[in-house]
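Pasting the structures here.
Rule-based calculations on the coordinates, nothing more; no lab input. Keep in mind that this is a model prediction, so the values were computed, not measured. Cβ atoms are built from the backbone, for glycine too; each structure is taken alone.
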Structure I
Amino acid sequence: MEKKILNFSVIFEPEGGGTYSVFVPQLPGCVTQGNTFEHAQAMAKEAITLYLEVLAERRDPLPEQLNAPVIGSVSVDLADVHP
């Protein structure tokens, strides 16, 4: 069988104490968590795999591969904030 790799953007949100919540925006409802970043990565892969297995069981189409979002940060000087 030909190997087909799908790539998904995943958001890892720190929750404190080293734990992370994980969200897969391209797969609505696909969320998980992990006790460490590495654990969260492993849990994300498992959650995505299970999600895709449910799609396959239902004979639903696989999600289209989208361009990965760019996640960055923007700094704002509070001196520039006017009430």
Structure II
Amino acid sequence: MLTKAKSAVYIICFTVFILLITKYYFSEDNRILTNKKRSSYSIDKTKLRVLKNDTNNIIDYKSELDDFNSKRKKRIWEKLISD
């Protein structure tokens, strides 16, 4: 009996919580405040500077794998597999 009462209270609290949150989220006051905050973020995009692209040829490819393979000691089982 006590567990059924607990679960009923939990379900009621959960549904009231969800209803209050959705009521606030879809209220007109929340929409007005959201629009005010969004309008304060708007900037004049014509005043922004355009930066020069200086990222050409910045990747330096190295053949470290070839150097590693030439320096490491060959193992006996590798010779058996390669033949």
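As an exercise: distance in nm of label points 7 Å out along Cα→Cβ at positions 53 and 69, calculated from one structure in I, II, equals 3.4. Which structure is it?
This figure was derived from II.
Tell me which structure, out of I, II, gives -9000 once helix-only ellipticity at 222 nm (-39500 (n - 2.57) for each DSSP H run of 4 or more, over all residues; to 500) is calculated.
It was calculated from structure I.
Rank structures I, II by mean count of other Cβ atoms within 10 Å over residues 5-12 and report only the one at the top, that is, the highest.
Result for mean count of other Cβ atoms within 10 Å over residues 5-12 over I, II: largest is I.
Taking percent of Cα pairs over 20 Å apart for each of I, II, which is largest?
Once percent of Cα pairs over 20 Å apart is worked out for each structure, II has the highest.
I, II: which one has distance in nm of label points 7 Å out along Cα→Cβ at positions 29 and 61, as calculated, at 6.3?
Answer for the origin of the read-out: II.
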